[in-house]
Structure P
Amino acid sequence: MNDEELLFQKSVREMLSAKLAPLCREIDSRHEIPETVLSSMAEFGLLGITVPEKYGGPAGNMMMASLAAMEIAAADPSMATAVYYLLVNGWSHILNRYGALKLREELLPRITSNRAFLGIATTEPGGGSDLVAMKTSGEIRQGSVVINGEKTYISGMAEAKRKGGGHLTLVKTDPNAGHRGLTFVYVPADSKGLEFSVLDNMGRMGISTSLVHYKDVEVPAHYIIGEPNRGFFYAMEGFNYARTLVSAACLGAAQWALEVGEKYIKERRAFGSPLAKYESISFEYADLAVQIEMTRNEIFKAAFLLDSKDRGKEVSVKEINRAVAACKLVAPQLAFETIKKVMMWHGALSYTRDALLEMAMRGVISYLVGAEGALNVMRLIIIRDMLGPEYLPYR
């Protein structure tokens with residue numbers, strides 16, 4: 001990191017320590033991120049870090065966005081605020097890159113000022129990672145797109161309905177063209193014909209997750225992102241940004257948990273000695289500390305590659321895919337294992353709501369079970385781009 005990025009990280013940490021960390025249990029209990037928190041993040045430039053200044057963003061980069069994701073998850077280990085943050089940042093980046101000028105001018109200033117939410121809607125009840133098998137249709141007419149179908153496990157729908165905004169939604173516009181027949185469309189949450197029901201999750205309680213139904217939902221043609229039938233490629237590019245931020249958030253939660261554990265094993269005594277003197281615990285601590293540092297470096301590598309590509313440098317797409325997939329494969333598992341082991345160091349205390357560890361575990365599990373891409377899909381990406389596509393099991 002350079003001096004600017006180090007200063008940025010320090011400033012973000014200080015702001016979140018004052019504005020977010022004291023409210024993390026309240027966020028989990030009340031199932032809502034306070035607007036005061038989101039407004040503070042907007043004032044700090046955290047809602048749309050890569051968005052240009054003309055739309056209210058700070059025109060930052062993915063390295064800065066990743067640093068902020070780590071700090072947000074450390075301040076709110078329930079992961080709710082981190083989820084809100086990474087969705088808005090990952091997909092505002094794609095909106096700014098490929099959205100029509102009219103849509104950018106309409107939506108981006110509202111996102112960066114906390115007057116609108118932006119998320120992603122790809123997963124359907126019949127499957128998540130197999131996007132080509134989706135059934136939600138989009139009929140492109142003269143001047144509009146008409147959408148029918150349903151999506152599920154969509155984060156932030158209630159927030160978008162309440163404050164404004166919506167989701168970049170993947171729809172099938174050419175049923176016979178496979179992945180080349182999908183189109184990315186911005187769909188406002190208050191669109192006529194759109195209905196949703198909120199699911200009851202085990203964690204990440206501060207942000208909603210919904211089942212969404214589209215019945216003849218019609219949006220203007222300028223809400224199409226980029227070119228029709230190229231939505232799959234825009235979504236894959238967006239997932240590289242979102243997955244890097246997911247990984248950074250998981251790393252932040254892991255680092256937070258290890259620091260909680262370090263303090264505890266130094267202070268808690270058993271049989272006359274601090275827990276940290278027992279090798280069964282101190283060796284685990286050493287392993288976790290090294291794994292966290294290695295994973296942090298991999299996340300920085302992914303952010304660096306994405307930033308290099310954004311600056312117009314020649315960067316292999318396969319190299320970016322591998323780096324991002326490696327982060328998304330490792331970081332959620334590391335976060336879970338770190339929190340689990342720190343809970344075991346704490347014993348029965350960790351099983352109570354007096355400790356924040358149970359809240360953190362409920363949050364990071366979402367990224368073990370598939371949010372922003374299943375772990376086995378990350379393995380398939382690595383196999384495809386290292387061994388070659390002919391070695392994929394479904395070929």
Structure Q
Amino acid sequence: MDLKKIERIEEKYYANTFSRLPVAITHGKGMYLYDVNNKKYLDMFAGIAVNSLGHCHPEVVKTIREQSKILMHTSNWFYTLPQLELAQLLVKITGLKKAFITNDGTEAVETAIKLARKTTGKREIIAMKNAFHGRTLGALSLTWGEKYRKPFLPLVPKMKFVEYNDVDALEKSITDKTAAVIVEPIQGEAGVIIPDNNYLKEVRRLTEEREVLLILDEIQTGFGRTGKLFAFQHSGIKPDILCLAKGLGGGFPIGAILFSCKDFEAGEHGGTFIGNPLACAVAKTVIQVIMEKKLVKNSEKLGSYLLKELRERNLNARGEGLMIGIDVKDGRKSVLDLIRKGILTIYSENTVRVLPPLIIEKKHADQFLGAVDSVGL
């Protein structure tokens with residue numbers, strides 16, 4: 001089936017919600033994906049920082065096979081061991097007190113909003129300009145950008161925005177009605193915007209002084225993406241609520257929040273599919289592989305190598321670990337140029353975003369750099 005026919009099928013049958021890149025993927029293995037014509041592509045964005053172990057990792061495939069033979073769903077009317085084992089592991093590696101599993105990152109943010117309001121009895125939440133936290137109404141209310149928000153106004157009230165990387169602006173914005181501050185350690189969808197080194201530490205100090213909860217959205221930065229298991233570890237702090245997803249499932253849909261504030265009471269939150277045995281078993285495997293194969297260290301090492309090489313090419317590149325942004329004249333054109341060279345990346349406006357699987361090796365980094373040279377970013 002050719003691409004034009006696929007495009008016509010989508011136009012006729014599927015909601016017009018995505019601005020697709022002109023590639024139809026059929027299968028993948030490791031660092032590579034293949035299209036309907038069996039053309040091979042080096043995956044340098046990992047499904048938007050999701051496929052942390054690449055594609056069809058044998059341990060993930062094994063877990064899916066084994067767990068699906070035993071139990072995939074039974075609902076939260078009953079205890080299931082994979083859910084509790086994953087929660088215990090997440091608590092251990094984050095240092096927070098309790099976990100709640102969700103289906104994805106947006107649900108994690110929605111859960112965090114409810115928990116912050118429940119814990120404090122207050123309604124106001126402060127987010128950052130250029131932030132992206134999701135597209136459901138609650139998460140969208142904390143997402144900056146008219147293109148996301150305007151068609152769906154009015155959104156959830158009592159949400160407001162301040163400048164990112166500006167602690168003074170945040171301090172002036174906090175009131176006695178403020179329940180929480182939500183922040184991304186690195187703004188991903190905005191184009192890999194990295195704050196000053198002491199920014200998160202100062203936000204944590206301020207929120208503690210003002211008795212306001214700190215919610216960190218590590219949906220994109222978590223699980224080794226930035227060269228630490230979690231980005232907040234670069235600053236030596238802990239949030240009150242931590243939102244996770246993407247790399248947690250290695251391609252399988254799952255999210256979570258971790259928290260050290262008050263807990264929900266029975267019936268205050270839930271969901272039919274959340275914490276199902278299959279998703280939780282996969283997530284546990286993904287975390288174990290990341291840690292056993294020292295992929296966080298690999299992220300730091302290969303990310304540093306890529307960033308150094310990109311800068312030596314006089315490109316305006318920035319990043320932490322394997323979360324890199326390259327400023328270009330035309331983001332979409334640059335991504336399309338790389339596609340023609342067999343490299344898959346994505347863009348935010350005029351920034352090419354590089355988010356490869358954590359299993360990347362130097363030979364893959366060099367293949368990407370060779371393509372960068374050939375298209376002249």
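10.1 is what came out when mean count of other Cβ atoms within 10 Å over residues 147-154 was calculated for one structure; which of P, Q is it?
Label of the originating structure: Q.
Each of the structures P, Q was assessed by mean count of other Cβ atoms within 10 Å over residues 11-18; the largest value belongs to P. A value of -17500 for helix-only ellipticity at 222 nm (-39500 (n - 2.57) for each DSSP H run of 4 or more, over all residues; to 500), calculated from one of P, Q, originates in structure P.
A value of 17 for relative contact order in percent (Cα under 8 Å, 6 or more apart), calculated from one of P, Q, originates in structure P.
Match the computed value 2.6 of distance in nm of label points 7 Å out along Cα→Cβ at positions 131 and 275 to one of the structures P, Q, and report its label. Computed on structure Q.
Each reported figure results from applying straightforward, stated rules to the coordinates on display, with no laboratory input. Just so we're clear, the structure is a prediction, and the values are computed from it rather than from any experiment. Cβ atoms are built from the backbone, for glycine too; each structure is taken alone.
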